[in-house]
Structure I
Amino acid sequence: MGTAVRVRQLRATGVDGRIEVGARPPSGGAERRLAFAARAVEAAGRLVAEGESERAVVNLRRFLEGDL
């Protein structure tokens, strides 16, 4: 489940500009909280944004029952 998203914009892009966004999985073992590094790159190859997406590992049954 997503718990936080942090993004830092580094440069502007044109109105019709295209960007490619990607994320790397966290390194390390299985943890309850995972932080994925993310980057946005414009068509010319310049980095336009970077940040991270934080997710929490939850028990699906408990989550659906509202027991978190």
Structure II
Amino acid sequence: MVSRTQTCLIGAAEMAEADILIRLNVEITDIKSVVQRQEAILDGYLAAKAAIPALLGLINRASN
């Protein structure tokens, strides 16, 4: 839990400047759990996929 908090605090400046943030609400309770790892990977994939329209919008605006 501490390392997660530290990572968030370190990334605060980068997050403030980001055009798009892809946030996940992943709670890993067992670092060795294959099931939890697969769920986290799927959640990340789905979150990234959901962000594609916003990313394409930024690219289109930048190229015009």
Practice problem: Work out which structure the value -1500 belongs to, where helix-only ellipticity at 222 nm (-39500 (n - 2.57) for each DSSP H run of 4 or more, over all residues; to 500) was derived from one of I, II. | Solution: I
Quiz item: Rg and Dmax of the Cα atoms in Å was computed and gave 14.9, 47; which structure, I, II, did it come from?
Solution: II
Quiz prompt | Per distance in nm of label points 7 Å out along Cα→Cβ at positions 22 and 54, the highest-valued of structures I, II | solution = I
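Each reported figure results from applying straightforward, stated rules to the coordinates on display, with no laboratory input. Being a predicted model, the structure only gives us computed values, none of them experimental. Cβ atoms are built from the backbone, for glycine too; each structure is taken alone.
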